1. Quick check for you: by FRET efficiency 1/(1 + (r/R0)^6) of positions 18 and 146 (r between Cβ atoms, R0 = 25 Å, to 0.05), which of I, II, III is greatest?
2. Out of I, II, III, choose the structure whose coordinates give relative contact order in percent (Cα under 8 Å, 6 or more apart) equal to 35 when calculated.
3. For structures I, II, III, which has the highest computed value of distance in nm of label points 7 Å out along Cα→Cβ at positions 50 and 98?
4. Taking helix-only ellipticity at 222 nm (-39500 (n - 2.57) for each DSSP H run of 4 or more, over all residues; to 500) from the coordinates of each of I, II, III, which one would give -7500?
5. A value of 23, 19, 16 was computed for semi-axes √(5λ) of the Cα gyration tensor in Å; which of I, II, III is the source structure?
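Rule-based calculations on the coordinates, nothing more; no lab input. If you're wondering where the values come from, they're calculated on a predicted model, not measured in any experiment. Cβ atoms are built from the backbone, for glycine too; each structure is taken alone.
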Structure I
């Protein structure tokens, strides 16, 4: 699949087939996250791959009852590790969120290339998710995604509802 087609057709998928994800496919998706760029090449992330039905079901109430987490055969949690340097200047310790988000987006785009659906989950109780997954106090959960094959064969339609280029791109400086 051509790269720009991946970008145009990546969607939030909320209904999944029960089919397992092939290990080689999962490895390629995780590799895309692993090789993502990060500030000062810190790579301040870990990814937890959750296949256990019991654990996926326990995540549902911790994620505002989003049942898609239990339905997908895999859930991936993206975690941020503590950073010791402030390379982000004004962003400070929050620059780690940017780094993890870049890696997570690489993962989502690679999943789309492999025909897998994902949905960036940002609505969750961090403490409860950390408890379920055994994540230490100093590590934070940044995002989760279900990962699996969409039930709907027409799920990957091109994105239509986006602002026009002239609404989001400025030339040289802020106008006015």
Structure II
């Protein structure tokens, strides 16, 4: 099976909505930017390129690439947010790369794959290093980050616990 990262398309609507429904707690969908947040799916797709160019709410949102991890049939395994710039909050707590794997697909190596593909994307954009974070108790995510060369810089406290901050040299 060949999985790739690509932009969500209008024809992905049904599968994307199923992907979102699979997350039982809608507040836990990761990455945050893959949520529809009251928008229609069509608006979400229309905003992808303007968002990447930093044209969507530039006072609050950084330029960001949003991709999905899909197979040949368009089944969605996960979503990726690659932030092209970091603001103060992202530098402290969220980093350049955020990704989420559908609950039914976890524990099968897809987290490692989506991160590897995200790092390829970062290299193609000229990045020399990227910041990734995970909650201290999220050992699965920590293992994925470490498997791709993550180096722990520190941990910082956020309102609900510690955030582990890792850099990956490209």
Structure III
């Protein structure tokens, strides 16, 4: 029998984080919500086979990242919708967040995807490789190139202010 309470607790605890990760990858909040919901619906089907929250989390993120990839392939031109910025910080913090989102949007899809999974969501390189279906060495290359591009873009944005 499926542990409905366990799944509901997992859903409540992880849904917002999964949506944010997808939004940073696909750059479209609405699409990110659809992807997260689809990922969690698929997780529900597999819930009784998974042993704990760590496996469930990996399953949900792996599924979500694959759905992000499929969406990107269907739409060769990525959406340029801006992500909402939290209004709880100073105007300077909001400007920095906008600069970061703009810099992320300029990255190639795979670089953005591995940076979000590794640096934002905190998954180890090996898990990011498994989630995205690429080799760990390729993940490290995308991370290095993406981080360098982000540093350059953010440095440029800081100089312009």
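1. I
2. Answer by label: I.
3. The maximum falls on structure III.
4. II
5. Considering all the candidates, the number was obtained from II.
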